[in-house]
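Bear in mind these aren't lab numbers, they're just calculated from the coordinates by the rules spelled out. Being a predicted model, the structure only gives us computed values, none of them experimental. Cβ atoms are built from the backbone, for glycine too; each structure is taken alone.
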Structure P
Amino acid sequence: MKKIIIAILIFGSLPSLTYAQDNIERDTLIPMEFERQVFIYGKAKKYNDRMMQLSTLYNLLAYNPNNSAILDSIALVYFEVQQYVSAALVSVDAVSLNPRDELAAEIAALSFEQIGASERALKYYETLYLLRNDIMILYQVSFLQYRLKRLNEAFTNVDIIIADAISKEVQILFPKDDESEQKVPLKTAAKRLKAMIFETQGNIVEAKKIYEDILLISPDFDLVKKQLEDLN
C-alpha cells in the first residue's frame, strides 16, 4: 500500500523541538479526514457560510484533484456569490476533466457572459447545446453569434429554432415599456432575431416584413413595436 509521511512534534528534554517521522497508511488517514471535511461542508452549507464551503471544498479537492464534481461545487459557490471570473475558470477546468459535464458547461457559459467575454461564453453555450439538445440554449447561441457578427451561423440556427415545433410551446420573457415583463413564444423571439439579422445586413425590407408579421400575431410585443418604429 502507498504510505504517506507526517511529521510529529516531539516534546522532550531537549532544549529545542525535534521532528520524528511516522508512516501512516493513506487508507486509514485520508478517509477519516475526508469524512471530516464532508461533515464541515454540510454544516457550512446548512448555515450558509459560503467561505467555509469553499475552504472545505478545496480541502476535498486536494485529496482528489481530478474530481470534476468537486470543481462543479466550487464553481457553483463562486457563481452564487457573483465571483464570475473564478466561477468561469473553475468550471473550465471541470469541463476539461469531464467533457460531458453539463453543470460546468452551463456555469462557464453564464459566467463568461456576465463578464462580457462573449466569444468564450459562446463556446460553452455550444458545448451545452450539444450535450442537452435544448433549443432554448440554441437561441442563446444564435443571439451571441448575432452579437459577434457571425450572422450566417446565427441565421442558420434561427431557422432551426423556427422550424422546431417545440418553439411554439416554449416561452421566453421580454421587458415591456412599463418595466414589467411579458411572455413570448420562442418561435416569435427567433423570428425577431431573424429580422434583426436582416436589419444588420442592411436588408430593411425583409426586416420590416418580419416585424410586421410578428405584430399581427403578437400586437402587444412592445420591443418589436419599438424596433419597427425605429425602422420607419
Structure Q
Amino acid sequence: MTIKLKDNERLDELQRNGYQIIQNPEKFCFGMDAVLLSGFAKAGKGDKVLDLGTGTGIIPILMAAKTEAFHLTGLEIQAESADMARRSVIYNGLEERIAIVEGDLREAGTLFGAASFDVVTCNPPYMIGQHGLTNQDAPRAIARHEILCTLEDVIGQAARLLRPGGNFFMVHRPFRLAEIMVLLCRYKLEPKRMQLVYPFIDKEPNMVLIEANRGGKPRMRVEKPLIVYKGPGVYMPEICEIYGY
C-alpha cells in the first residue's frame, strides 16, 4: 500500500517480513538498543505483550515478525511518535496484532489494569540529571533522559502490569546495573537472565540486556557477551542475525 509521509518523515526497511517503519530523523530514530532488545525478548504463542515508551513502535513491530505473540501493545506519551507508530502498524497490515496507545507510562497500571500482560518490554531513558540536556521538551531529550519517567517508574509499572510468572525485558546501560538489580528485587521481579553488549571485544560494555520474572525464584544466568563489531563498520555474525541481514 501507499502512505503519505509528513514533513521530514521517511520509510526505513526493517529486514523482517518486508516490514517498514516511519521515522523522522529531525526528531528521534530508533537505535541498535531497540533492535537488540527485540532479539533478546521472548514471547510465546498466545502471549499478550506491552512495550512501555514504544516511540515509533519499533519493538512491537519487530517482535510481531520474530515471535508468535498473540497481541502487542505499544504505549507512548509523545503524540507525534504515537502517530508515526500507528501509521507504521497500518502500513504493515498489523492492525489486528498491534495496538498503539497514547498515554503516560506512569499511569500504565491504571490504563490497562493489573496483571494484564504476559510480557512487558522497555527501552527506557538512560540518563539521569542534566548531563548533556539542552532542551527537555525535545523528543530526543525525552527519549534519552529521565524527564517524563524514572527507572523506578518503569520497573514499578512493569511489576504491576505483569501476571504472576510473566517476564520483563529491558535494555539499559551497565553504569546503572546495581540500581537496576536493587529495584527489580524491590518490586518482586527476579532477575533471571543478563547479557552484556560490547561495541568491540576489547572495549567496555555499553549496554546490558536483562530478563526478570514476576515472583520467580532466585537464580540468574549470565549469557556469553554479545560483541557488536569485529572491525570498524563490520558487524559480528550474531548482530547480522538479529538484524535479519
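One of P, Q was used to compute relative contact order in percent (Cα under 8 Å, 6 or more apart), and the answer was 8. Which one was it? The read-out was computed on structure P. Calculating distance in nm of label points 7 Å out along Cα→Cβ at positions 75 and 163 for structures P, Q picks out P as the one with the greatest value. Comparing Kirkwood radius over Cα pairs in Å, for residues 115-154 alone across P, Q, which structure shows the greatest value? Top value of Kirkwood radius over Cα pairs in Å, for residues 115-154 alone goes to structure Q. Among candidates P, Q, the computation of percent of Cα pairs over 29 Å apart that gave 49 used structure P. If FRET efficiency 1/(1 + (r/R0)^6) of positions 35 and 51 (r between Cβ atoms, R0 = 25 Å, to 0.05) comes out at 0.75 when worked out from the coordinates, which of P, Q was used? The correct label is P. Given a computed value of -21500 for helix-only ellipticity at 222 nm (-39500 (n - 2.57) for each DSSP H run of 4 or more, over all residues; to 500), which structure among P, Q does it belong to? Going label by label, the one that fits is P. Tell me which structure, out of P, Q, gives 2.3 once distance in nm of label points 7 Å out along Cα→Cβ at positions 179 and 203 is calculated. So the calculation was done on Q.
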